[in-house]
1. One of P, Q was used to compute distance in nm of label points 7 Å out along Cα→Cβ at positions 50 and 74, and the answer was 3.1. Which one was it?
2. For which of P, Q does helix-only ellipticity at 222 nm (-39500 (n - 2.57) for each DSSP H run of 4 or more, over all residues; to 500), calculated from the coordinates, equal -30500?
3. As an exercise: mean count of other Cβ atoms within 10 Å over residues 34-41, calculated from one structure in P, Q, equals 15.5. Which structure is it?
4. -0.29, -0.52, -1.17 is what came out when log10 I(q)/I(0) by the Debye sum over Cα atoms at q = 0.09, 0.12, 0.18 Å⁻¹ was calculated for one structure; which of P, Q is it?
5. Here mean count of other Cβ atoms within 10 Å over residues 66-73 has been calculated and equals 9.9, so which of P, Q was it run on?
6. Work out distance in nm of label points 7 Å out along Cα→Cβ at positions 18 and 98 for each of structures P, Q, then name the structure with the largest result.
Structure P
Amino acid sequence: MYIVLAIVGLIAGALSGSIGFGGGMILLPVITYFYGVEVAVPVSTIAQMMSNLSRAGMGWREIHWRQVLWFLVLALPLTALGAIGFSIIDKALMTRLLCVFLIVFQSLNCVGRFT
């Protein structure tokens, strides 16, 4: 299990670092398979946050702060609402919803990259 997680983590990190997306899409289903959705979502969230903080640190001078603030106006309250919903909703239903969202978002991301 740990070898699979390490290999997938390295692949996800290399993919995300080289093309800028996809790391979370690869890592989240694997963590969910081994540990379940109640562990996978927080672990993936922390990993993505650390990844994004490192990118922000590297590109600090290029950040458009006004756009960031406009993004945060909805992102912060909706993130809190999502966390509350995650703690309330049945875990089996949450796993199914997560699978559907991953398939839809990955499909939209791939279509957007090739058009």
Structure Q
Amino acid sequence: MLPAAVDAKRALVETNHPQLSICRQCELLGLNRSTFYLAPATESEENLRLMRLIDEQYLKTPFYGSRRMAASLRRSGEVVNRKRVQRLMALMGLEGLHPGPRTTTAAQG
């Protein structure tokens, strides 16, 4: 389910409804009760700061993959490993630009 749809359903539940319990309201909306009670997980401030740095570097050098991006961040004084950079880049929908397959085949004609 999309996060926006979950937020909309969560907003429809009235905690002080006189006749319907929270359990019954969640059941009618098709919303898990645990989803109603548990706050959605968010990224830490540190990860958001790293994502901002990754985005700035990606705008300068879109051909950097996770390895070079991690090395670039380390050169600027950040303590970060490649797997973390991979996860954050995937979360942001970024990947390094690279040539596609079969770029050296001759053109027909």
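1. The read-out comes from structure P.
2. Source structure: P.
3. Structure of origin is P.
4. P
5. Among P, Q, the structure yielding 9.9 for mean count of other Cβ atoms within 10 Å over residues 66-73 is P.
6. Values: P: 2.7; Q: 6.5.
Of structures P, Q, the maximum of distance in nm of label points 7 Å out along Cα→Cβ at positions 18 and 98 occurs in Q.
No lab work stands behind these numbers, since they all come straight from the coordinates. It should be emphasised that the depicted structure is a prediction, and the values quoted were computed from it without experimental measurement. Cβ atoms are built from the backbone, for glycine too; each structure is taken alone.
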